[in-house]
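S.K.: Several structures are given next for inspection.
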Structure I
Amino acid sequence: MTARISPAEAPFSESVQKTFDRLMPPGVPPLVLFTTLAKSERAFSRFMAAGLLDKGPLPMREREIMIDRTCARCGSEYEWGVHIALFAERVGFSRAQVAATAAEGVTGDWTAREALILRLADELHDTSSVGEGLWCELAAEFSDEQILELILLAGFYHTVAFLTNGLKLPLESYAARFSQYR
């Protein structure tokens, strides 16, 4: 697959390179998504400012459940695959749980709290809202700060999916593929 906008190539501006150095593991080149966004430093800096991969109010595992489910529901194999490759093992996902992030409905071995995150991702994706019943369940389990973070993650990763899908970005060589888990 050929991307609709070719990625920027090194040398990058000092600020872009600093961001790459901070985000990417040693020896791993910047993501095609990042180098493509670097074609517009304004878009790149705004995108990076909106990122939610810092230490927030949610444990990394719960954050990754929302991100992976949202990316899968949006059909963004690119971003889902990057997150599975870089974070699934770190957060302790089993192979079945990875597959469940891309499956229809809430299946698999999840805690009740984790299942709520999957349900929230699905409801936001399907309706762009949260029904009263689910909201009550979320409010009983999560703090206001955590609920805000979950909804922001879903929205941000819809944006990421629009970028990766709309630009037809080629999959990263090390990223997981939907076909590996279906």
Structure II
Amino acid sequence: MTGKEFLNSVAHGKSDIIQTFLDIVAETNARYCMIGGLAVNAYVEPVVSLDLDIIAAVESIDAICESAARRGMRIERFEHSVNLSVESSDLRIQLQTDSRYQEFLSGAEERDVLGYRMMVAGLEDVMQGKVWAYMDSQRRRSKRQKDLADILRIVETYPALEAALPPALRKKLSE
């Protein structure tokens, strides 16, 4: 079973929403990069997530949404994200609109993630995004615990990155 088949199987996917998204960004010439848990998989041993967190160039978001709508995708707008989904898959694409992430686009590189060639934020940027997510007290506790686990996965593979973490977070990792 390939990485794509595995991820789509876990997501109960009758359609390949990631490939659909990649087709959309190609069609719209949108600059994008992946962040979040699936991006961590580009650098360390993979763990499955049903959220594909993406940063798209702010000027491309409307074109991406228009193309997604033409393909029958559901579009939901929230304070800091635009979520794309289809009924035929449990996987959700979350276009993050928090302006802090826009700078991640410049350091993105093409990498393999579970059988998909995608633009992924640089390792330090993926780590920074995870730190921001973990430190956000408005996030659900379970999500923050997953963020903490992702940070630990990165630090175990790239120990030098631990020094850049906030002191309270370094202490939490040592518990």
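S.K.: Can you tell which of I, II yields -17000 when helix-only ellipticity at 222 nm (-39500 (n - 2.57) for each DSSP H run of 4 or more, over all residues; to 500) is derived from it?
M.R.: Considering all the candidates, the number was obtained from I.
S.K.: Tell me which structure, out of I, II, gives 25.2 once mean count of other Cβ atoms within 10 Å over residues 35-42 is calculated.
M.R.: Derived from the structure labelled II.
S.K.: Of the structures I, II, report the one carrying the highest value of distance in nm of label points 7 Å out along Cα→Cβ at positions 107 and 123. Walk me through the numbers on the way to the answer.
M.R.: On the way: I: 2.3; II: 1.1.
Largest calculated value belongs to I.
S.K.: A further question on this structure: Just checking, which of I, II has the largest value of Cα Rg over 2.2 N^0.38 Å, for residues 99-138 alone? Can you show the working numbers first?
M.R.: On the way: I: 1.13; II: 1.29.
The maximum falls on structure II.
S.K.: Between structures I, II, where is relative contact order in percent (Cα under 8 Å, 6 or more apart) highest?
M.R.: Looking at the calculated values, the largest one is I.
S.K.: If you don't mind, another one. If we compute FRET efficiency 1/(1 + (r/R0)^6) of positions 27 and 163 (r between Cβ atoms, R0 = 35 Å, to 0.05) for structures I, II, which one ends up with the highest value? All intermediate terms of the calculation are to be shown ahead of the outcome.
M.R.: On the way: I: 0.90; II: 0.25.
Greatest value across I, II: structure I.
S.K.: If you rank structures I, II by Kirkwood radius over Cα pairs in Å, which sits at the top with the largest value?
M.R.: Greatest value across I, II: structure I.
S.K.: Between I, II, which one scores greatest on distance in nm of label points 7 Å out along Cα→Cβ at positions 115 and 147? Before the final figure, lay out each step's value.
M.R.: On the way: I: 2.0; II: 3.1.
Across I, II, distance in nm of label points 7 Å out along Cα→Cβ at positions 115 and 147 peaks for II.
S.K.: I, II: which one has distance in nm of label points 7 Å out along Cα→Cβ at positions 51 and 131, as calculated, at 3.7?
M.R.: The read-out comes from structure I.
S.K.: Now a separate question. Determine which structure produced the value 1.6 for distance in nm of label points 7 Å out along Cα→Cβ at positions 67 and 91, calculated from the coordinates; the candidates are I, II.
M.R.: The correct label is II.
Each reported figure results from applying straightforward, stated rules to the coordinates on display, with no laboratory input. Everything quoted here is computed from the prediction, not taken from an experiment. Cβ atoms are built from the backbone, for glycine too; each structure is taken alone.
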